[in-house]
Structure I
Amino acid sequence: MPITLELSVDSLDSSLAAQSGGADRIELCSALREGGVTPSAGLIRSVRAAVTLGVFVIIRPRGGDFCYTPNEIRTIFEDIQEARALGVDGVVLGALTRDGHVARTLTAEMVSAARPMQVTFHRAFDMTCDLDQALEDVIAAGVDRVLTSGGERDIVHGTETIQRLNVAARGRIALLAGGGLRRHNVGQFIRATGVEEVHSSLRARLPGLACYSNPRILLGEHTEEPVRYGVREQDVRRLREMLDSLAAEAKPTPASLGYNS
């Protein structure tokens, strides 16, 4: 079975590189250094017009934790409506209670508001106090897939947990594994877990466009001079080729099916 590749992107250029390199879907964000927040309507519109692959938009009103105020919740529902009006295929969202559980009622309401778009529960999942219960909660809320690193800083450290969650999720919700996934580690990870959907940012440092930058000014919370990051087509293509190779490994042979050659 083919392995679905989703890339996290924050620009039109990166979206086009993801498509040209063979990605199946993008998660469109802004402020990736904050873990991703809702992108502007202008960016969503331009990306949707330019690519044919699946476009999922993150719905997150700010960085930080995933416990939201009433005003932030109203913004979330407004952004869901805007994403649907702009013709995207899905949204990526999530909310937690103060004690580290999935906010199940609120999540179910967001899922209902998002239909007929698909819904992914983002890595707020990894911030919960009990991943097994969180999986049951997002399933009960009607979510289509959950993005997870297994509650660890990356998929390498979360491999064992992801394998267990993938078994529990089968037939009920899609498991999308992401967090530190790269070409050099994806083979061992896929063989160990059997996941069929993976997520990566593949962020690479890109050449700057500016000829001059004032060295005395650091914008926002940056501790270095402005740097551009983005997705490069060649990196996507290499990861795509690796995933296709892994999928081919898993194909049943006539011998494994009991047929004579």
Structure II
Amino acid sequence: MTQTLLITGSSGIAAATARLAASRGFQIFILGNRESECKDLCAGLPGSAYAVADVADYAAVQKAVAACIQKFGAVDAVFNVAGISGRSLGDGPLHECTPQGWRAMMDIHAAGTFYVCKEVLSHWLTAKKSGTIVNTGSVLARSPEREHFATHAYAASKGAIESMSLAAAAYYAPMGIRINVLAPGLVRTPMSLRAQSNEKILSFLKHKQPVKGDFVEAEEVARIAMFLLSDESMPMTGEVIRADAGWAVTG
């Protein structure tokens, strides 16, 4: 039976995972806030569909998840990967971080992930159905870096995702529902454009992500996401899996 994968986001890791999942026979439903990106992505994924919604808007998330279920009859797996960089919104060290930057990180990352999980889990419990969720954390949640990546609201929002996911994994395990966290290092995506053009950061990555000596590629993260989303990762649940090219274990 063909499985349906709901992915939040429409570029970077989200797009790479959607393409990989489609090539493996999944039906793809994209929940994104940029219609042109959603439309272009789905144009290359036969049989896919999308809904335009801001994950920070609970009512919009409710409608989007309902649209996915109406279109495909069910949701079998979820990859919550939509996110943004908060630096332009005022994120930074706590004494400099703006309330607006803090709220944006919490609304989009922590609350957005919660909203999607809440709706899908409610559907699964009503349908007495098992499923798999992969939420996106960050290596910065546990392995901070003060010189180039002192965005404390971002790290806090990703830490909240980790804690919520582990608590949920314990609660829903008896229902056959698996929930894991994928925590990337610095990945080459549209969100990291600032870093991609910064010579100091490029030099820093040669040491800090030594397995690559460079950015992790979105397609590399997508392969790990697909392992966690598929039956191949059974019986894993409640795990935080780093995809950081050695960041966390390098001083």
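FYI, it's all coordinate maths here, none of it is from the lab. Please read all numbers here as calculations on a predicted model, not as lab measurements. Cβ atoms are built from the backbone, for glycine too; each structure is taken alone.
Could you tell me which structure in I, II was used to calculate Cα Rg over 2.2 N^0.38 Å as 0.96? This figure was derived from II. A value of 2.2 was derived for distance in nm of label points 7 Å out along Cα→Cβ at positions 82 and 194; which structure in I, II was it taken from? Going through each structure in turn, the value belongs to II.
Look at mean count of other Cβ atoms within 10 Å over residues 154-161 for each of I, II: the largest one is in II. When Kirkwood radius over Cα pairs in Å, for residues 90-137 alone is computed for each of I, II, the one that comes out at 10.8 is I.
Can you say which of I, II returns 0.55 when FRET efficiency 1/(1 + (r/R0)^6) of positions 114 and 234 (r between Cβ atoms, R0 = 35 Å, to 0.05) is computed? For FRET efficiency 1/(1 + (r/R0)^6) of positions 114 and 234 (r between Cβ atoms, R0 = 35 Å, to 0.05), the value 0.55 is produced by structure I.
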